[in-house]
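Derivation of every value follows stated rules applied to the coordinates shown; laboratory data play no part. Because the structure is a prediction, the values reported are computed rather than measured. Cβ atoms are built from the backbone, for glycine too; each structure is taken alone.
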Structure P
């Protein structure tokens with residue numbers, strides 16, 4: 001059984017497959033704690049950090065304390081609804097071939113690791129060739145607090161960007177993601193999920 005407290009999961013490193021990690025932000029209110037967290041990321045093999053928070057940017061901190069790690073910042077607000085294609089484009093452009101490099105470990109985070117970070121992780125997994133439902137479930141299994149509410153935006157971007165398959169696959173994938181999100185939301189409302 002896992003903890004049901006957000007605070008217990010915020011800085012927990014959650015590995016999805018071999019090359020993706022999802023977590024929450026560095027604790028910048030405590031310099032020592034932030035350096036310790038960053039050291040844990042380095043020890044976990046992280047080669048690239050993708051930070052998707054609009055409210056903060058740790059680029060200088062990472063450059064100072066872990067200069068060997070690449071840092072990609074693409075901040076958006078966690079407002080519900082949809083996320084723009086440009087958000088996904090910015091991250092994928094910043095990652096370049098890192099997305100497919102077998103020895104790269106990409107850590108994606110937002111503030112708490114519930115919506116923005118897991119949603120971007122989902123988009124990156126799609127780019128790496130994962131199936132939509134397999135990717136969603138792998139994220140949720142690794143990080144039970146992940147709600148991944150922008151998964152619909154991610155799957156639509158995947159298909160619009162030309163990475164996805166034909167029109168039938170688009171409709172099938174979008175509907176599968178919508179149903180997964182509906183079930184997840186219902187489980188959370190009914191208390192059958194993590195919170």
Structure Q
């Protein structure tokens with residue numbers, strides 16, 4: 001059975017989402033079903049003001065993260081010391097997409113989770129959907145998860161109980177695709 005997990009890591013703005021989107025396109029070219037959520041940066045005048053969720057199945061965008069000083073409704077939660085607020089409806093939607101993807105997972109599928117970050121290490125954000133995606137790999141398929149480099153070890157711990165191949169690649173590695181080769185998808 002084909003299955004495996006790819007961790008794509010790097011710093012903020014280091015190309016993690018771009019690599020995940022490229023991977024999704026490569027998977028589609030190989031006739032794999034691509035599901036999951038990407039986090040698309042929203043910039044204004046050179047500043048990151050938000051991140052939108054991007055449903056990799058439908059192409060729909062929805063709010064996930066917003067500068068806290070712009071979040072003026074009770075749908076936005078402030079967690080920790082960060083300058084961002086988190087959309088509770090947005091994360092419910094993202095986790096529902098990941099749960100649905102997990103229920104449809106088979107050896108011809110790829111689930112993308114972008115990204116495993118600070119709030120996921122707290123069991124929030126995309127964590128519930130990621131756990132379901134990890135649990136779905138028993139029947140085959142592929143999982144790609146992005147994270148900052150300092151989150152690789154906690155993510156590996158989360159994956160430790162699963163018997164699967166786990167590859168770890170830095171997003172901005174100049175030979176990313178050559179190094180990955182045919183070892184994933």
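As an exercise: helix-only ellipticity at 222 nm (-39500 (n - 2.57) for each DSSP H run of 4 or more, over all residues; to 500), calculated from one structure in P, Q, equals -14500. Which structure is it?
Comparing all candidates, it corresponds to P.
With distance in nm of label points 7 Å out along Cα→Cβ at positions 47 and 103 as the yardstick, tell me which of P, Q scores highest.
Q
Going by mean projected area of the Cα convex hull in nm², for residues 23-110 alone, which of structures P, Q comes out largest?
Q
So FRET efficiency 1/(1 + (r/R0)^6) of positions 7 and 175 (r between Cβ atoms, R0 = 25 Å, to 0.05), computed for just one structure, reads 0.10; which one of P, Q is that?
It must be structure P, since only it matches.
Figure out for me which of the structures P, Q the number 32 belongs to, where relative contact order in percent (Cα under 8 Å, 6 or more apart) was derived from the coordinates.
Going label by label, the one that fits is Q.
From which structure (P, Q) was FRET efficiency 1/(1 + (r/R0)^6) of positions 63 and 159 (r between Cβ atoms, R0 = 25 Å, to 0.05) calculated, if the value obtained is 0.10?
It must be structure P, since only it matches.
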